[in-house]
Each structure stands twice: as C-alpha cells, then as structure tokens.
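Below are structures written as structure tokens.
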Structure 1
Amino acid sequence: MTASGTSSARRLDGQTRLLLLVNGLFIGASLLSGTFLGIYIWKASHDYVLLGWFTLLSHVFMALTFWLGGFRAKRGRSGTLLRTGIAVSSAFYGIVLLLGGMAKHYVWLLGMVQGVGIGLFWLGFNVIYFEVTDAGTRDRFNGYAGVTGSLVGMIAPWTSGYLISHTAGEIGYRYIFMASLGIFATGVLVSLLLRNRKPEGKYDWALPGRILRQPDNPWRQVTAALVAQGLRESVFAVLIGLLVFIQTGSEMKLGNYSLITQLVAFGAFYATGKWLKPKWRRIGMLIGSIMMAVVILPFFLGVNFTTLLIFGIGVALFIPLFTVPMTSSVFDLIGTREESVRQRVEYIVTRELALNAGRICGMIIFIVTLSISREPGVINWMMLLVGCAPIASWYFMRKRLAPQQGQ
C-alpha cells in the first residue's frame with residue numbers, strides 16, 4: 001500500500017475475492033435471522049420503543065468495541081478480531097435460541113452481545129479491506145460487495161419467511177437461528193485463509209478526538225458526513241421491515257419484499273461497481289442522496305404495501321450511488337499520506353465511531369418520537385427528516401468527491 005493509494009490494476013486478487021466471500025457469509029447469516037429478529041421481539045412485546053432500545057444498545061456497544069478493539073487491530077490481530085466477531089455473532093443467536101419467548105425481557109443483554117459481535121467483525125474486516133484494496137479497486141470491490149449483499153439479501157430473508165410461514169409457532173424462528181449458527185461457523189473457517197499485515201507503531205487512543213479539534217483537518221468534514229449517513233441507517237434498518245410485517249401480517253410477504261428489492265439492488269450495485277468512475281462520484285452521490293429522500297414522499301399518501309414497495313425499489317436503485325462513492329472516498333483519504341496509512345487502524349476506528357454516533361442519534365430520535373406519538377403522520381415526518389440526512393453527507397463530502405487530476 002502506497003501513500004498515494006493509486007493503482008492501475010482493476011482486477012480483484014485472491015485475497016479480495018476471499019474477503020468478499022467472508023463478507024457474503026457474514027451478511028447472509030445476519031440477514032437470515034436478523035431480518036426477522038426485530039419482528040420476533042416486536043411480536044413478543046408489540047413495543048416499538050423496546051425494539052428501539054435494543055438497537056440503541058447495539059450501536060453503543062458497537063462503538064465501544066471499535067474504540068477498544070483498535071488496540072488489538074494495531075497489534076496485527078485484524079483476522080483474529082474478524083473471526084471473534086463472527087463467533088460472538090454466532091453466540092448471539094445461540095442466546096436468542098436459549099431465551100426463546102423470554103428474549104423480550106433481555107433486550108439489554110442481546111443488544112450488548114450483538115453490538116460487540118458486529119463491532120469486532122467490521123473492525124477486522126475494514127482493516128483488511130483497506131490493506132487488500134487501493135484507489136484503483138475500491139469502487140469495484142464495493143460494487144461487488146453490494147452485489148454479494150444483494151444476492152444473499154434475496155435468498156436469505158425469503159428462505160426465512162418461507163420457513164417461518166410454513167411451520168407452527170416459533171419452530172421456524174428456531175430453524176433460522178440454528179441455520180445462522182452454521183453459516184457463521186463456515187465464515188470462521190473461510191476467514192482463516194485471510195492474511196493481514198501488522199500495522200506500525202502504537203495505538204493512538206486519542207486520535208479521533210484530536211483530529212476533530214484541528215480546524216483544517218479534512219476529517220472534520222468527513223466525520224460530519226459519516227454521522228449523517230449513520231443517522232439514516234439506524235432508523236430505516238429498524239422501521240421498514242417492521243412496517244412491512246405490520247401492514248401484511250406475514251413473514252412470507254416480508255421475505256417477498258426483500259426478494260424484490262434486493263433483486264433490484266443486485267443490478268444497481270453491479271452497474272455502479274462496473275461503470276461508476278472516480279470522476280463521477282460527486283454527481284452520482286448527489287443523485288443517489290436526493291432520490292433516497294424523494295422515495296419517502298409516497299408515504300404521505302398512506303403507508304401500505306404498495307408505498308413500501310415503491311420506497312424499497314427506489315432505495316435499491318439509488319443507494320449504490322450513495323454508498324459506493326462515500327465508502328471509497330473515505331478509505332481513499334486514509335491512503336493519501338504515509339502517516340495516515342501507518343495509522344489506518346485509528347482512522348478506521350474514527351470512521352466507525354462517527355457512523356455509530358449518527359446511528360445512536362437516529363435511534364434517540366426514533367425512541368423519542370415513538371414515545372410521544374405513533375400517529376402515521378408523525379412517523380412519516382420523522383422518516384423524511386432522517387431520510388434527508390444523506391444529502392447532508394453529500395454536502396460535507398462534495399469537495400472530496402470532486403474529480404482529481406488524472407481521473
């Protein structure tokens with residue numbers, strides 16, 4: 001990895017393909033059960049706010065895990081962190097299986113364990129991702145990662161919905177939680193083939209706070225953009241699947257919804273990864289962020305399966321234009337100087353702390369709003385507010401997205 005982070009190579013090598021496979025297995029196991037975990041908790045409690053507290057705790061412990069786990073990553077343990085994250089995520093679904101219908105009483109425990117597992121996995125993943133990609137391959141990698149995520153996003157939720165709908169009581173949920181355990185175990189075995197380099201120097205615990213106090217540091221703008229990105233992610237990740245289930249009363253229809261929207265996302269991510277060039281990042285991200293807000297407007301005509309499907313297809317079409325430039329540009333910034341390459345762990349931790357700060361803020365907005373009112377109009381305005389956050393991300397990132405000489 002050079003300071004410039006440039007490369008003429010466009011093909012992904014064996015390590016990047018292996019990382020894509022591990023990514024696919026982790027996302028597949030998570031979606032197989034995670035798509036319906038919120039439904040499982042909601043059916044037991046019928047409480048939006050309880051589900052919000054579970055998600056909030058998950059994000060808080062995810063952020064703490066990133067910051068504390070950075071010390072181990074700095075010592076060359078990225079692969080170990082990734083595998084431990086998969087193992088803890090596996091343990092999370094094991095706990096859900098043991099608790100069964102009592103899970104609603106232990107959302108604090110479930111939120112903590114899920115946050116730790118996800119935090120460990122993505123910290124290890126992102127450090128390895130930075131090391132095996134460069135500015136010439138990141139857009140393609142992120143596009144293929146989106147394709148992989150969309151592919152498993154089509155198969156996993158539909159399979160889960162089918163099993164749950166065609167079995168009695170909670171048996172279907174237990175089947176999918178057990179299947180997730182098996183996929184996570186496979187992910188651990190595959191991840192043993194990943195290599196990682198030992199970073200240089202000691203872990204700088206205070207770097208995230210220090211760079212935000214430097215007036216001319218580009219990370220101040222990047223951090224603001226990441227917070228805005230996280231703000232939207234948390235609310236919509238919780239709310240949309242739950243709304244589909246409430247409107248249809250069927251896990252199978254939620255699986256069908258995921259199948260349709262992820263099929264669209266599959267094509268959109270493939271096209272973005274194949275044809276979006278760095279010089280088009282700024283206009284692409286602007287279009288994507290605006291359209292992700294526009295597709296919320298049909299909800300003001302009424303929240304039903306049709307408007308939810310319009311929203312889901314619209315987001316699937318345009319979210320690659322937002323996430324691919326956003327992710328690639330942030331990691332390109334880490335690779336611009338030798339010093340930041342040496343401190344890649346700290347900068348990756350900074351990125352994740354910013355994202356989780358946004359997710360925490362999003363969940364606080366969700367909990368406060370739903371505690372005050374559950375009227376459809378109020379929820380729609382909340383969704384529109386947080387749904388416009390990607391436009392703020394583009395505003396803060398617009399200078400970094402500007403075409404550079406030679407692109």
Structure 2
Amino acid sequence: MTPETAWAEAMKFENRPNPYRFFDELRKTPVARVADGLYVVTGYRELMALAHDPRISSDTRRLKAQAAVKAGGEADPSLAAYGEHGSMINSDPPEHDRNRRQSMRHFGPPHTTDLIPSTEKDIKQLCNQLLDKASGKTRMDIVDDYAYPVPVMVICKILGVPLKDEPQFHEWIHDFMAGIADLGPDAATKEGKARAEKGRVSSAAFMQYLTDLVSGFVKKPSDSMLSKMVNDKGPDGPMTPREVVSNAALLLIAGHDSTVNTISHCVLTALRNPGTLELLRKRPGLIPYAVEEVLRVESAVQFFPSRSATADIEIAGTVIPKGSQVHLLYGAANRDPKRFPNPNKFDLERKDNEHFGWGSGIHTCFGGPLARLEVNVAFETFIRRVQNPRLVEDPPEYRRSNVFRGPRHLMIDYTRIIE
C-alpha cells in the first residue's frame with residue numbers, strides 16, 4: 001500500500017473506528033509525502049523531533065497564503081477550522097508565548113494555583129448526579145448522558161460562558177466539527193460539501209456569540225477567566241477583544257471536546273478488555289495508569305492540520321520542502337513499536353508511557369491538568385457505581401471529525417447503579 005493510499009484510507013469516515021492499521025502502513029515510511037505539499041509524520045522519534053523544531057510553524061496564516069496562491073486566490077476551506085481566527089494553538093512565538101502567558105495567569109500556577117483543584121468537588125458531585133439519573137434504568141449513552149455534561153459544566157464555569165446557552169453552542173460546534181473539521185476524501189462529496197457549508201455558517205455564528213460575550217465583559221467585568229483576559233493588568237497587559245475571542249473558541253472547544261472523547265474511550269476500552277473493570281475496582285491506584293494508556297491507544301486528538309515547514313527539513317531519509325503542510329500524527333506515533341512494546345495492547349501497568357495524548361512541545365495541551373482530573377474522577381465514579389456494564393454495539397458510531405476523534409454515541413447496558 002502506498003503512503004498516498006494509506007493516508008486516504010485512514011481519513012475515510014468508514015475507517016474512523018479503526019484508522020490504526022493504515023497508520024501502521026504509513027509508519028513504514030515514518031515521514032511520508034501523501035499528497036501535493038502534504039507530509040505526515042507517524043514515527044515516535046520523528047514526531048518528537050519535529051514537535052520541538054522551530055522550523056515547524058503553527059501559524060496558519062502561512063498555509064492560508066500558500067493555499068490561496070495554489071487555488072488562484074481561494075484558500076482551502078478546511079483551514080478555516082483552525083486558521084480563520086488566530087489563537088495560541090495556531091500561532092508561533094512570540095505571539096504564541098504572550099497569549100499563553102496571558103491565559104495561564106488566570107488558569108493555573110503560579111498565579112492561579114487553586115482553580116483546577118477547586119473543581120474536583122463539583123466534578124464528583126455532577127458525576128454522581130448523572131449516575132443517579134441513570135438509576136432504575138438499564139441502558140445509557142455514555143457520551144450524551146455522562147461524558148459530555150461534565151467537562152462542559154466545568155469549562156463554562158471557568159470561562160464565564162452561560163451554561164444556559166449550551167444547547168445552542170453545542171449545535172454550532174457539532175456542525176463545525178462535522179463539516180469544516182472533516183479533512184478526509186469524504187469532504188469532496190456532495191454531502192461533504194453541504195456539511196462544510198453548514199459548518200462555516202455555524203462557525204461564524206459561534207464566533208459572533210463569543211464576540212458579543214467578550215464585548216459584554218469589556219463593559220461589565222466579572223470574575224470569569226474571559227473577563228480577566230480582556231481586562232488584565234499583568235506584565236503582558238490585556239489581550240485585545242479579538243485575541244480573547246480567538247482563544248475563547250479554542251478553550252471552549254478543546255476544553256471539553258477532547259475530554260468527552262477520552263472519558264468515552266476509557267469506558268469503551270475497559271469494556272473491550274475483559275477483567276479490566278474488576279482489576280481497577282480491586283486496585284483503584286491503577287486508574288490513573290489506565291487513563292494514560294487510553295490516551296495512548298485512543299488519542300482524542302489525532303493531529304492538527306495547522307503546521308508547515310519554514311525551511312527545507314531533512315528527517316528520516318525524507319526532505320520536507322519549505323512551505324509544505326506537515327501533519328504530526330499523534331495517534332500513529334503513540335502506537336510506534338519502536339517506542340512502545342506490543343503497542344496495540346492495552347496495558348494497565350505500562351510504566352514507560354510518555355505518549356502524545358496531549359501533544360508535545362510549546363503546544364502541549366493548555367488544559368491537560370484539568371482534563372486529567374475530569375477524566376480520572378469520571379472514570380473512577382463509573383467503575384465504582386455502574387454494575388455489570390456491557391457494550392450494546394462495537395464499534396460504536398463515530399463522529400465525523402478525523403482531528404478530534406471519538407464516539408458520537410456509546411450505548412451500554414448495565415444491571416444497576418449502586419450507591
């Protein structure tokens with residue numbers, strides 16, 4: 001199988017439940033050209049090197065300009081998913097570093113040390129409330145009924161986004177992910193183009209919603225993170241309202257979407273591996289190891305379509321020409337047999353597990369510590385309270401996005417919810 005064929009197959013929606021056999025094919029050439037101007041990186045060592053290489057840019061303005069030239073003035077619509085509104089995930093130093101410092105001041109150490117730990121009580125309470133609602137029933141959707149509400153509640157509270165608006169922005173984000181964030185060959189079909197157009201409309205509505213929200217904080221400051229970002233008096237000063245809106249979109253989407261996928265995959269992976277739940281009940285100290293192993297074998301973020309080479313880069317026998325788009329495939333590198341023995345095995349006691357589940361380099365997931373807390377609490381509560389859970393369908397229905405990969409629904413049957 002050629003790299004071009006393996007890449008196209010991996011990106012097809014029908015292969016979303018299991019792209020890994022195609023990643024194995026791609027990894028035979030750990031840095032491979034898969035299309036005109038597009039290179040994918042699947043080897044662990046190669047990905048680690050490029051994730052820390054300053055010649056790899058995350059500034060999507062470069063890609064948009066190149067795409068516009070190639071298309072005779074029209075940029076690739078898929079780039080709108082990450083490049084229409086600049087944020088720290090798609091910018092380079094020094095802009096990236098300043099935005100990250102301005103955001104981190106109101107999110108974590110050293111300036112805001114208690115924010116993440118203070119959420120644990122609310123996370124536990126909500127997880128138990130959600131399972132209480134499922135008591136007396138024998139079937140639930142892990143995604144809608146359990147994994148989704150937890151991180152959404154937490155990130156809305158932190159950012160200052162009204163939870164009452166959740167149904168609307170949930171719909172916008174769903175359309176955005178199903179349309180603009182589908183980068184596979186399915187996007188070229190009539191249905192794919194219709195999804196993309198719907199995604200663009202929803203993305204514009206979502207950004208206008210955030211613009212109005214941030215404008216309100218300029219006029220009337222609050223104790224929320226978004227308000228602090230636009231009114232900050234720290235060393236770097238405040239972000240501009242546009243910068244806050246761009247980073248708010250990133251934080252709201254990434255602040256819940258990857259966590260939903262990871263909680264869902266924790267349940268799915270445990271139920272696929274008989275004896276896992278019984279072992280975790282007996283040895284709950286293994287739960288954090290189980291979560292890290294799920295992040296390795298079922299990467300919630302498979303790659304970001306935002307990186308490019310600012311110079312010719314020779315690596316693993318391949319030259320990536322200057323200006324090329326570069327996809328760092330976390331989902332492939334996390335199963336590299338040169339780095340992880342028996343990489344396709346879910347190993348609860350894997351010790352050396354430095355995976356790319358939260359990325360690497362300067363763009364390592366901003367909210368990783370919060371996401372880890374949410375996933376660990378949600379998974380521990382599920383293990384402790386849900387008796388005899390079974391998968392209704394395997395594989396479950398997956399979502400369209402091949403960037404943020406996770407089940408759209410995950411139906412389970414169970415005997416009962418215990419106290």
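Read the figures in this text as sums done on the coordinates, not as results from a lab. Because the structure is predicted, anything quoted here is derived from the model rather than measured. Cβ atoms are built from the backbone, for glycine too; each structure is taken alone.
Just checking, which of 1, 2 has the largest value of FRET efficiency 1/(1 + (r/R0)^6) of positions 184 and 352 (r between Cβ atoms, R0 = 25 Å, to 0.05)? Kindly include the intermediate steps, with their values, before the conclusion.
On the way: 1: 0.75; 2: 0.15.
When FRET efficiency 1/(1 + (r/R0)^6) of positions 184 and 352 (r between Cβ atoms, R0 = 25 Å, to 0.05) is computed for each of 1, 2, structure 1 gives the biggest number.
To test your reading of the models, identify which of 1, 2 gives 0.05 for FRET efficiency 1/(1 + (r/R0)^6) of positions 128 and 248 (r between Cβ atoms, R0 = 25 Å, to 0.05) when calculated. Working shown, then result.
Values: 1: 0.05; 2: 0.25.
Derived from the structure labelled 1.
Taking FRET efficiency 1/(1 + (r/R0)^6) of positions 104 and 328 (r between Cβ atoms, R0 = 25 Å, to 0.05) from the coordinates of each of 1, 2, which one would give 0.05? It would help to have the intermediate numbers written out before the result.
Details: 1: 0.05; 2: 0.65.
So the calculation was done on 1.
Please state which of the structures 1, 2 yields -15000 when helix-only ellipticity at 222 nm (-39500 (n - 2.57) for each DSSP H run of 4 or more, over all residues; to 500) is computed from it.
For helix-only ellipticity at 222 nm (-39500 (n - 2.57) for each DSSP H run of 4 or more, over all residues; to 500), the value -15000 is produced by structure 2.
Cα extents along the principal axes in Å was computed and gave 57, 43, 38; which structure, 1, 2, did it come from? Provide the component values of the computation, followed by the final result.
Numbers: 1: 57, 43, 38; 2: 61, 58, 44.
Value 57, 43, 38 for Cα extents along the principal axes in Å corresponds to 1 out of 1, 2.
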